[in-house]
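**Q** What follows is a set of structures to go through.
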Structure I
């Protein structure tokens, strides 16, 4: 797997492993925070390498997952602009991780917060790097689910739960419309791959 495919995979692997890892370390806050910093740091390094490769290449970088070529397989396609935005996104997520240490120092459920946070980062990077409209829908859903849950993280405060449900309702309407448009697009052109469109 090259850096194009690896960049959004790093935070999702760290996100899925965090709850189990947290049980093994008995919820030690400092180790959880170091783990998340490592995950976002590796993602930042991978994004920087992706940025270097995109700017040194005269054509977009393409990666097909599982050797299934487009239009059947999942394709990530990275040009200079998407590599720059991915680098900025990974950099901001790394800085937010550092900031969140103090912000969340008295909160419970830190491992769940950071699991959602890493899922959000993976979704955002997937949105930026995808090469087809259906995978874009999937990454929007990953991003949305993590964002809804993060809005509702402070569930002991009534406003956050209410805001999260409103956000989820509006987001569900938006993604439903996108999915319907995706069906129309596929019906009209027979593909959802951006390069083919």
Structure II
């Protein structure tokens, strides 16, 4: 993310709160300028467009969340892959609005630059799961697919019922799955996503 001036940081802070709380389409540049105490001209001078501001918002959120994830992983005991679930469960930015990236994906067209940030974020999470499973299970890639689906289901549902109980249940299921796979149990069947399964490795 580029270095921001104090004014740009203020705009980004306000825009981030508004985009997350109200939705990207519901918040215009007039509202962002008014809430930040700056002018629309300053906003456009610093970011060029609302499209760019949305992109920077999601990139900044990804970087902040990823730093917390890596800290949890560094402090975690085996199996460290569960730290990814713990990062979501302990996310200080998460509220009853659910996952900012899933929310953005529901609002933005596929061709929007910020949609590529969402896609890259989800790809990175899935890759990190596979990396953390290396040496723990026979087929890290297939197991990562299953854990990713458990994780995403729990995260998505938190935005629906405003509660973490299904995300916690997903963590428990993930722990059992990893434990079974690590004990030479039946091989974990790969998730067959057809042509769309390429999303895991394609560049955003």
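All of the numbers you see were taken from the coordinates with simple rules; none came from a lab. Values in this document were obtained by computation on a predicted structure and should not be read as measured data. Cβ atoms are built from the backbone, for glycine too; each structure is taken alone.
**Q** When Cα Rg over 2.2 N^0.38 Å, for residues 62-109 alone is compared over structures I, II, which one is greatest? Intermediate values should be presented prior to the final figure.
**A** Values: I: 1.81; II: 1.29.
Result for Cα Rg over 2.2 N^0.38 Å, for residues 62-109 alone over I, II: largest is I.
**Q** By the measure distance in nm of label points 7 Å out along Cα→Cβ at positions 78 and 126, tell me the structure among I, II with the highest figure. Don't skip to the end; give the middle numbers.
**A** Details: I: 1.7; II: 2.8.
When distance in nm of label points 7 Å out along Cα→Cβ at positions 78 and 126 is computed for each of I, II, structure II gives the biggest number.
**Q** Let me ask something additional. With helix-only ellipticity at 222 nm (-39500 (n - 2.57) for each DSSP H run of 4 or more, over all residues; to 500) coming out at -26000, pick the structure among I, II it was computed from. Don't skip to the answer; put the middle values down first.
**A** On the way: I: -26000; II: -22000.
Working through the options, I get structure I.
**Q** Given structures I, II, which gives the highest value for mean count of other Cβ atoms within 10 Å over residues 6-13? Walk me through the numbers on the way to the answer.
**A** Values: I: 21.8; II: 17.0.
Going through I, II one by one, mean count of other Cβ atoms within 10 Å over residues 6-13 peaks for structure I.
**Q** Starting from the value 20.5: which structure in I, II was mean count of other Cβ atoms within 10 Å over residues 38-45 calculated from? All intermediate terms of the calculation are to be shown ahead of the outcome.
**A** Details: I: 20.5; II: 15.1.
Label of the originating structure: I.
**Q** Another question about this same structure. When FRET efficiency 1/(1 + (r/R0)^6) of positions 46 and 134 (r between Cβ atoms, R0 = 35 Å, to 0.05) is computed for each of I, II, which one produces 0.90? Kindly include the intermediate steps, with their values, before the conclusion.
**A** Numbers: I: 0.90; II: 0.25.
Computing FRET efficiency 1/(1 + (r/R0)^6) of positions 46 and 134 (r between Cβ atoms, R0 = 35 Å, to 0.05) on every structure in I, II gives 0.90 only for I.
**Q** Between I, II, which one scores greatest on volume of the Cα convex hull per residue in Å³?
**A** Details: I: 117; II: 125.
Top value of volume of the Cα convex hull per residue in Å³, among I, II, belongs to structure II.
**Q** Out of I, II, which one gives 0.95 for FRET efficiency 1/(1 + (r/R0)^6) of positions 54 and 142 (r between Cβ atoms, R0 = 35 Å, to 0.05) as computed from the coordinates?
**A** Source structure for this number: I.
**Q** Also: Once relative contact order in percent (Cα under 8 Å, 6 or more apart) is calculated for all of I, II, which comes out largest? Don't skip to the answer; put the middle values down first.
**A** Working: I: 23; II: 19.
By relative contact order in percent (Cα under 8 Å, 6 or more apart), the leading structure of I, II is I.
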